[in-house]
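Given below, in the form of structure tokens, are the structures.
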Structure 1
Amino acid sequence: MGKRATIQMVAALAGVSRGTVDRVLNNRSYVRADVRERVLAAIAETGYVSPREAHARQMAASLETLKLGVLLPSEEGQFRADVERGIDSVREELSAGRVRVLVRHCKTDIPQEALTLLEELEAEGCKGLALCSLNDRSVQDRVTELTERGIPCVTFNSDLPESGRVCFVGQDIRRAGRVAAELMSKCVSRDAVVLATVGNLKFDGHRQRLGGFQERMAELGFAPEQIVVAETFNDYGTTVSVVGEAIAAHPGLGGVYMANLNVSGCVEAIRAAGRKGEIRVVCHDINEGIRRLLLDGGVDFTIPQDMVQQGALPLLLLRDLLRKGIQPDPARAQGRIDVLCAENIMGYGL
């Protein structure tokens, strides 16, 4: 989405005054034929649209149904429930403005499935797309292609930073990982081993959280070998196994950083090893299960994010961009970073 052409740009390219461009636009007769041709060529080259024509197009577009597509990853549970709640919360408002939302869910983490679903949404006439997808080169390239063809894309929760997406809706994920490290460093000794788990390193959100965590832990004096990294693929059984194996392999394990889902699996492995209260746990997000774990002492801190907003805001931004030409405000799309513990969880709405 490049810079919008102006009448001054047209005048400069054609080598005439703004007044001459205005006369051509309003089809007045006292303009030489060769000058008129130069101005028309400049208008075509720059893609300039006069305010009157832009208004007419906007009025015509507002009478047509605008289709927006949403692509969700294979993650289920609280994440999907909250994102879908966000989508549903704006359906009525969007519908009143003749905007229809189509949602597709990935069943796997295979890039080709995401590509196929994006093709389906485009084939069904979607003029804008909101997506949370694994960060694969093929997916990034497809998003760039879609944007270049005039179908803007907004990423949420997990970004595709090297694609042509219009904006990202969510927390500063790397900074959230750094905040988690700050919390962990206050809970464990400087010689402790810390397990850092991610669901899938193909997701930019997980990689960025981990990167921020490792970066800040190093700044605080923890050696790289003190941070043990493992993937759990957001699976409860795998999480129990990964955490249990880390406890057995590292008697000095002092903390677990959960940059992903299935925190309950982590807490269960710690409980089964008889280390509850000794191994500190810092995680992300909030749901009823994590709330109970905070109150019970299984989790020390969590860094929540508004996933309901992540479902709703991309659609509103796309609606405003496509209907009104309003570019997304980065400040509006940036989620804040809070920290919850047992003492302030009761006042935090779920």
Structure 2
Amino acid sequence: MSKRWQWAALAAIMTVSPLAQAAKQRVCVFDILGTGGDGYNAAKDYAIEMQKYGGDMELKVYVDERVGVEDFRTGQCDAVMATALRTHSFNALTAALDSVGASTVVKNGKLDMAASLEVVRKTIQTFSSPKAASLMVQGQYEVGGIVPLGAAYAFVNDRQISNLEAASGKRVAAFDYDKAQSQLIQRVGARPVAADVTNFGTMFNNGNVDVVMAPSIAYKPLELHKGMGTKGAVHRFPLTILTYQMILKRDKFPEGFGQKSREVWAGRFDNVVELIKRADATIPAKFWLDPTPVDAERYVNLMRDGRIDMAERGFYDKKGLKIIKRIRCDVNPAASDCSQPTETW
């Protein structure tokens, strides 16, 4: 081959090699229902939409959240979509949204779910603003989006467990990776029992625990009606509104991708809320148990005290809680703690 042709061949290789060698971005997606779940389906739609921003994503679904997050941590995935309880170590500020009672709004002794979701919406909008971009980055990781997963309700095997006092001494499933959860369970005199996402439903259904905290999307697939039997109930009072959070490895995506990603997920908020309402409706009316007005107000105060205590111990991010309190008080300025110097570190 002449030198001229050698140089031409080399130039051609150099021209096409970046495209030829460009690897897909692998995304670990946690969905307790696997490929049949709403989380995975939402991720598929997201992946298609992000193609115009330089995303070429390949999704891998996990029914065991721990494995999915660990695969991301060890470099087997370039992004992960999981609950904030698991993604906390990648960005504690955004994970504060899942802190106990952080978004729960009670007005005149009644839970206001619409207002509670509005707190979540405004917080996500705040975190998705370009002004907050620097807060979304922690080392090599960047928050690529947040969506609500639903309220964490207390499912009990006996409706006589009607308030916190009645929960004293009861066995409550506590995710072993969420240390704050165990601490809060002990604060009300209950007994935390180590569990994880793969077995907490079975533990409840088999009578190994008396109480589990779960969003309504878990009711049908985990068959929690078995654990409730004829005497059980679901407390219609969210201990928190759980969120899915997407975490990206910044060097695996184009410049500016994270900001676009956050905006895309924020734009899907209303669609996700409709899925949550649909899941709530799958729980028969006979199972729902509403707190008394006195208890509702009391729970808000107890959760606030627990949040502050957990923040002082380093479990919750103080800056995140401060931002959320400002938003919560914007939504519900009449709340008692809005006139108190709490969560203002």
Structure 3
Amino acid sequence: MRPATLIINLQHLAWNYHLLQKHAGETNIMAVVKANAYGHGLLPIANTLYQEGCRNFAVTDAYEGETLRSEIPQDSNIVLFSGVFDAEDAALCQKYALTPVIALPEQLTLLHCAGFTGKLWLKVDTGMSRIGATSPQTLIKQIPPSMRLAGMMSHLACADEPKHALNQQQIKQFKTLQQTIQAPAYSLFNSAGLIAFAQHINTDIARPGLALYGIEPIASKALGLKPIMQLRSQVMQIRDIQKGETVSYGATWSAPQDMRIAIVALGYADGLPRLLSNQGQAWIHGQLLPIVGRVCMDYCMLAINQHHVQVGDEVVFFGYHDGQPSANHVATQCQTISYELFTQIPSRVPRTYVKE
């Protein structure tokens, strides 16, 4: 079996959940597990959170909701951030007791035609200019008597930049809507918002996503979250190359001296960003060694020089142990964010779940 694998630490996940719940105080946590739990694996992540006491989950659509409901009992709420797109989605909401988020009257029509009799959230736009009801007071009046309003939510566009002026504008707008729209619950904050602004406004439910997976949303206000994902593989071959020899596609790197390189079974088809070519690092035996040459589809190469490296040795590209590169560090090198790094690791890389 190809050695590329993801190790997911469920004990760290539980730690993060309880840390966030403690920080939130009386505000409940809605765990965001959309996009296959940000690439970590929907069902193992959700099952762990359920065992730790979480009873509110958020996914993208009805198909994710159906998958999640196959293992999460109906004493839990499964919220669909994107609501419903068609009649089939609406039917799944009724069949599996899913809670769609609505922003358009057409969504209400689909749900009504499907005989939906459950709960729904109202999404309002307070400045993100993305999904959200433009006239929420009108939309809420169109909710049929057979459906119940679960709450009203919005989303901050710049929560990870606490000093950005738009944050206070959105908070003010949401407070105004709270005064005019009576809802059983209110939700505004994602991971960064929960950490930066929870003291400024009373909400009933916070919606952390990235923080659950161990990434500090605001470095200057670190909570002590623990990363839960480790991307690793093994050395499959060691080569001796001479000074001036080039490595990998495009001959973009040449050996400055006679040296040794290790070929590792991990490439961009495994989610290792190609932008790490000639600038990334990997962790072997407590040492950070440079990636040389372009990252290939299935492989990458490391300059090992005189380090004691053998075929079969474990190589970590980002992880959760001290000294290993963090996902945030790798994402920064690639001029992206850890969200993208996590969600681009494909299913061909098996997930292994541990508690340590």
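Taken together, the values in this text are just the output of simple stated rules run on the coordinates, not laboratory data. What you see is a predicted model, and the numbers here were worked out from it, not measured in a lab.
Mean projected area of the Cα convex hull in nm², for residues 146-305 alone was computed and gave 9.5; which structure, 1, 2, 3, did it come from?
Details: 1: 9.5; 2: 10.8; 3: 14.5.
It must be structure 1, since only it matches.
1, 2, 3: which one has Kirkwood radius over Cα pairs in Å, as calculated, at 22.7? Don't skip to the answer; put the middle values down first.
Numbers: 1: 22.7; 2: 21.2; 3: 22.1.
Of the structures listed, the value fits 1.
The value -15000 for helix-only ellipticity at 222 nm (-39500 (n - 2.57) for each DSSP H run of 4 or more, over all residues; to 500) was derived from one model only; which of 1, 2, 3 is it?
Details: 1: -15000; 2: -12000; 3: -7500.
Answer by label: 1.
With semi-axes √(5λ) of the Cα gyration tensor in Å, for residues 26-185 alone coming out at 25, 21, 13, pick the structure among 1, 2, 3 it was computed from.
3
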